[in-house]
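Next up: the structures, one after another.
Just so it is clear, none of the values below were taken in a lab; they were calculated from the coordinates. Not measured: the values here are computed from a predicted model. Cβ atoms are built from the backbone, for glycine too; each structure is taken alone.
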Structure 1
Amino acid sequence: MAALEALGREDGLGRRLFMIDVAAFEPLSPALGISPTFAAFVVGDSTQATAAALREFATSLITAGAVYVCAYGPGCTDLETAVDEAGVREEMRLGVERPVIMTTSHPSEPLSEAVEFFLRTAFPDEGYADTCRSAVAITVGDAIPASDVKSAIEQLT
């Protein structure tokens, strides 16, 4: 897995911003090392992944601490569903009801609007407010260039 790149801080929420580029929808490291919980902006072509791959990727996001996931790109609604299901499976595994893991998908918005939503509006459930101190953009594959995502983020920070 590629290394995390620090991008500074968000203007609005004050979260530390990171970016990582991965080749495919494969499980992420369980310890991204950014904060106990975080918001994720996942950009990629989910239509190129199997349902099992999306399920494993989504589970790894939850395990790593994602508490708000914005999905962007072709098939992003499938990724959003996979994250929702992973959150439910995690609650069942733990046998405890947890604060809601928020998800959104942005299938028809321009990249700039989806990034703005992620940076300005993606507030986690209040149960995670004290621990969600980071936001990470995760670009998957090359359907949407990582440089385009980084540029959209930098224009808003």
Structure 2
Amino acid sequence: MGVEPSEVLVWRDESLHLSSAKLSVNLPEELILKLYEQNVLPAFKPFDATVYVHLHCHQKSLLGEEDTINALSLIPKLKIKILNTGCCGMAGDFGLKHPKLAHVIYKQSFGALDNSIYNNLIVTGFSCFHIIKHSTLSVCHYFLHSSIVSLRDKDK
């Protein structure tokens, strides 16, 4: 499993040429869904809130939003709204090498959003998380962390 969608998807493509064995390279939400299907995932704690989700642009263009919605839907009472945002401006390390241009791209994608959503914002890409957190100084949440925090033991 990897945490940055663009890297996971490159590894997924390249793994076909690296080994004769079938390798499984997953995003966190894909792994969560696989564990759920195998009935080995502990239940999630109910979370009565609305979350807004920004999908990494590479993930959105190649995979869509279905797995992210399905994985978050495992959390009882959670309401999910996928944002219609474009690229956050990071594009891997591009934003670190060109911070001013990355910030312009970020503002074009996120500038019209209501600031009140940022405390309930979940982002799927670590690079997206980085620029959003540092541009807004808000408490946005990284997908994997949000999922782990919501887990609880089935017996409790």
Candidates 1, 2; distance in nm of label points 7 Å out along Cα→Cβ at positions 107 and 131 computed = 3.2; producing structure is 1
Output 7.9 (mean projected area of the Cα convex hull in nm², calculated) maps, among 1, 2, to structure 1
Note: helix-only ellipticity at 222 nm (-39500 (n - 2.57) for each DSSP H run of 4 or more, over all residues; to 500) at -11000, derived from one of structures 1, 2, originates from structure 1
One of 1, 2 was used to calculate distance in nm of label points 7 Å out along Cα→Cβ at positions 75 and 123, yielding 3.4; that structure is 1
When 1, 2 are compared on FRET efficiency 1/(1 + (r/R0)^6) of positions 35 and 99 (r between Cβ atoms, R0 = 30 Å, to 0.05), the highest value belongs to 1
Computing relative contact order in percent (Cα under 8 Å, 6 or more apart) for each of 1, 2, the value 26 comes from structure 2
